[in-house]
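Once you scroll down, you'll see the structures, which are given as structure tokens.
Coordinate-derived values only; no laboratory data. Note that the coordinates shown come from a computational prediction; the quantities given were computed from them, not determined experimentally. Cβ atoms are built from the backbone, for glycine too; each structure is taken alone.
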Structure 1
Amino acid sequence: MTQPIADITIRRATLDDAEALQRIFDQPRALWGTLQVPYASAEQRRKRLAELDNSAYPLVAVVAGEVIGQLTLHINARSPRRSHSGSLGMAVRDDYHGRGVGTALMVACLDLADNWLNLHRVDLDVYVDNEPALRLYKKFGFVIEGRLVDYAFRDGEYVDVYIMARLRGK
């Protein structure tokens with residue numbers, strides 16, 4: 001079994017992290033678990049980071065000065081009737097899977113959601129065959145609310161996703 005990492009720092013992503021984010025999504029397992037497509041350039045990643053507004057909170061997990069994971073929390077700031085909710089997406093570099101990086105990112109994300117942004121609901125979508133991600137999300141109180149059939153095209157076939165949510169205080 002792979003050993004957990006003891007010293008993970010979570011911070012806000014910067015434009016200087018674009019190359020590291022590209023490296024994360026260039027790895028097959030990280031890419032497989034997301035809606036990203038292969039071969040995005042560092043410049044595309046930098047542009048995407050630069051275009052984020054105040055409704056997005058891009059976080060990175062860092063070990064020994066190296067970015068090894070990312071999570072972005074998007075809040076629904078433009079919709080008064082949905083301002084109590086947000087959604088997240090995350091990825092961890094392949095060689096750091098199963099070592100506590102996802103847990104550290106989720107702890108930081110939910111602290112931000114609960115204690116700073118006053119979000120009642122945080123949701124996400126996850127491929128139904130992504131067992132490690134499902135275990136992680138369930139550990140943090142996310143429950144499956146539904147299944148979307150043929151939601152995305154991945155690796156030559158259509159795949160289903162679960163919609164999961166965590167309601168604070170429920």
Structure 2
Amino acid sequence: MKTRGFEVISKYQDQGIKLPRRQTPGSAGYDLEAAEDMVIPSIWRLNFVRIFRMIRNGHQLYERDYHMADQILKPIIIPTGLKAYMPEDEVLIIANRSSNTFRRNFTLPNGIGVVDSDYYNNPNNEGELGVQVINYGVRPLHIKKGERIAQAIFTKYLRTDDDNPINRQRVSGFGSTNKE
């Protein structure tokens with residue numbers, strides 16, 4: 001019986017997607033790779049400087065300025081072609097690789113990604129793991145298929161004594177349980 005691991009989603013079957021591996025016996029994280037070639041644009045080349053100057057110089061911002069800023073600073077999602085299964089009392093943490101910020105100038109804007117056990121096989125996207133990134137360097141970042149982009153760590157989590165979760169079904173990811 002399977003307990004935890006990774007599988008290739010149907011969209012990427014027969015496309016050479018490799019299952020994540022730890023790079024050393026002491027590594028906590030399984031390295032996630034990009035499922036396809038991508039270019040991550042630099043925020044500095046997307047009118048970010050214009051918005052920054054307007055704020056810094058005290059100019060009034062209008063709704064179109066806010067909308068433009070929201071579009072500029074929106075993370076890019078790098079597909080992995082993978083999904084993860086785990087017991088109900090575990091979570092998969094997606095963390096940045098230290099070399100990404102130090103050498104490549106890109107980061108995970110959400111700090112870490114939290115993948116719940118019930119995300120596996122959700123009907124919206126089969127539970128595909130995506131890695132949100134922002135390129136804060138000045139050059140576009142070229143990501144190649146198979147390039148290591150993040151690490152995934154399985155871990156148990158604890159529940160409170162009076163735990164009483166809301167009974168609803170997950171239908172997608174990236175804020176899917178936010179019912180404002």
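Data for the structure
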read-out	value
Source structure (of 1, 2) for helix-only ellipticity at 222 nm (-39500 (n - 2.57) for each DSSP H run of 4 or more, over all residues; to 500), computed value -3000	2
Value 2.7, calculated as distance in nm of label points 7 Å out along Cα→Cβ at positions 10 and 74, assigned to which of 1, 2	2
Distance in nm of label points 7 Å out along Cα→Cβ at positions 106 and 162 - highest-scoring structure of 1, 2	2
Structure with the greatest value (metric relative contact order in percent (Cα under 8 Å, 6 or more apart), set 1, 2)	2
Comparison of 1, 2 by distance in nm of label points 7 Å out along Cα→Cβ at positions 34 and 50 - largest value held by	2
Among 1, 2, which structure scores highest (criterion: FRET efficiency 1/(1 + (r/R0)^6) of positions 58 and 154 (r between Cβ atoms, R0 = 35 Å, to 0.05))	1
Structure (1, 2) behind the derived value 31, 22, 16 of semi-axes √(5λ) of the Cα gyration tensor in Å	2
